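Chemist: Right after this note come the structures.
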Structure I
Amino acid sequence: MQPKHIQWAKRIQALAQTGLEFAENPYDRERYEALRELAAEMMAESSSLSAGEFLDLFKRESGYATPKVDVRGAVFKDGKILLSRELEDGCWSLPGGWADVNDAPSQAVIREVREEAGYEVRCTKLAAVLDRDLHYHGGAYPFHIYKLLFLCEIVGEADELCHDITDSRFFDLNDLPPLSVRRTLPKHIELLFDHYQNPALPTVFD
């Protein structure tokens, strides 16, 4: 769970963003802009980013504030799970990323696995729908995120990896590489192994 002040900051930002979408009175808009600045200052207290950098992120968001959707695919082969190595931090994660507009969730996963792991897959099961804030501790991530974890099976090979991925390999649960924990936690990989070994398990949520 994130610290209370981070949860409050994200809530203030969401209220400010939604308020700016609908407010017509210039005085109301000034108040919502001030709330957005306050949220940025609060986020910066627990981050290496400055209040100005958070404010720039917030200004890029418009419309009614809703959670973002992060999709991840779990691909197994010979009892091992497929992970991709991130260029950004040199660590490994489940292939995945933001769902794009007009993509069904399964389509988003299929695209991400193809680009980040080099395999064509099909989705066989939605294993989990997780609220990121309930699973990650600390940090000042600026947006509310739902993580969708899918089981997938290989149907073919794809082209070369995308530019921000340097490698993809299969790993045993007991021999995982350093994980990019901003993207994938060990407990999520354990959860996916459980669903792989017992497909009758119900989808996990929250």
Structure II
Amino acid sequence: MNFDSIKNLIFDLDGTLIDSSEGVIEATNFGLRAIGDKERTGDEIKKFIGYPLKEMFDSFSKESYSEFWDHFQFRAKESMVASAIALDGADRVVRELSARGYNLSIGTTKIRIHIEKIMQKYGWTDLIQFYAGADDVKNVKPHPEVFLQLLDKLSGSTSNTLVIGDTANDVYAAHRASLPIIAVKSPFGRDGDLEISKPDLMIERLDDLLDILK
């Protein structure tokens, strides 16, 4: 695929630019304990990172999701940003692609306050022009709403905007928005799902982007 016409980039966050899995695990188990359910292992929880929180909850519990959500977010206020680690190459890629003139944005299932604090933590606030999270849309990925919202903010088109993500939900959402997507292999999601979703291109490491986007 030729990426010469690309001017706008929409990045997923978890598993693409950062790893906040320890914070997700901590907040999830805090919420499960609070509603009287058993804790889950890190591996069980990591399979759902990048997917809607309710989808994970429904596989773990039959209790009240709204009660769990309140406890999850209470704990996540401290654990999510504190645990967030920029993935290998992420900082370099964000800075270099911004310097090359690309318009950068983030579309994620995280809520805005976490996105903002993570960008502040890594000094990306002046590099990433727009972002949208779970509290900005009615429907989270794999629905295309978050990508369509950012496409509008970027004043972009389906021919000059590219999505970069790491899960099948990113791919499905991009396809439904008629956007091309490059998928980065990550430790999150479910075995085989990313390949089945058929991204336009799959790369091993995020910094492979620097050889693709000139």
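Chemist: Which structure, out of I, II, was distance in nm of label points 7 Å out along Cα→Cβ at positions 17 and 33 calculated from, if the result is 1.9?
Modeler: Values: I: 1.9; II: 3.1.
Working through the options, I get structure I.
Chemist: Tell me which structure, out of I, II, gives 2.3 once distance in nm of label points 7 Å out along Cα→Cβ at positions 65 and 185 is calculated. Numbers along the way, then the final one.
Modeler: Numbers: I: 2.3; II: 3.3.
Label of the source structure: I.
Chemist: Looking at structures I, II, which one was relative contact order in percent (Cα under 8 Å, 6 or more apart) calculated from, given that it came out as 24? Walk me through the numbers before you get to the answer.
Modeler: Details: I: 24; II: 28.
Source structure: I.
Chemist: Can you say which of I, II returns 1.00 when FRET efficiency 1/(1 + (r/R0)^6) of positions 129 and 193 (r between Cβ atoms, R0 = 35 Å, to 0.05) is computed?
Modeler: On the way: I: 1.00; II: 0.70.
Here the read-out was taken from I.
Chemist: Also, quick follow-up: For structures I, II, calculate distance in nm of label points 7 Å out along Cα→Cβ at positions 73 and 161 and state which one comes out highest.
Modeler: II
Chemist: Thinking of I, II, which structure, once Cα Rg over 2.2 N^0.38 Å is computed, gives back 0.98?
Modeler: Values: I: 1.13; II: 0.98.
Answer for the origin of the read-out: II.
Chemist: For which of the structures I, II does the calculation of FRET efficiency 1/(1 + (r/R0)^6) of positions 25 and 97 (r between Cβ atoms, R0 = 30 Å, to 0.05) return 0.20?
Modeler: Source structure for this number: I.
Chemist: In addition: Ranked on mean count of other Cβ atoms within 10 Å over residues 49-56, which label among I, II comes first with the largest value? Please report the intermediate quantities before stating the final value.
Modeler: Working: I: 15.9; II: 19.6.
Evaluating mean count of other Cβ atoms within 10 Å over residues 49-56 on every structure, the highest lands on II.
Taken together, the values in this text are just the output of simple stated rules run on the coordinates, not laboratory data. None of these values were measured; they are calculated from a predicted model. Cβ atoms are built from the backbone, for glycine too; each structure is taken alone.
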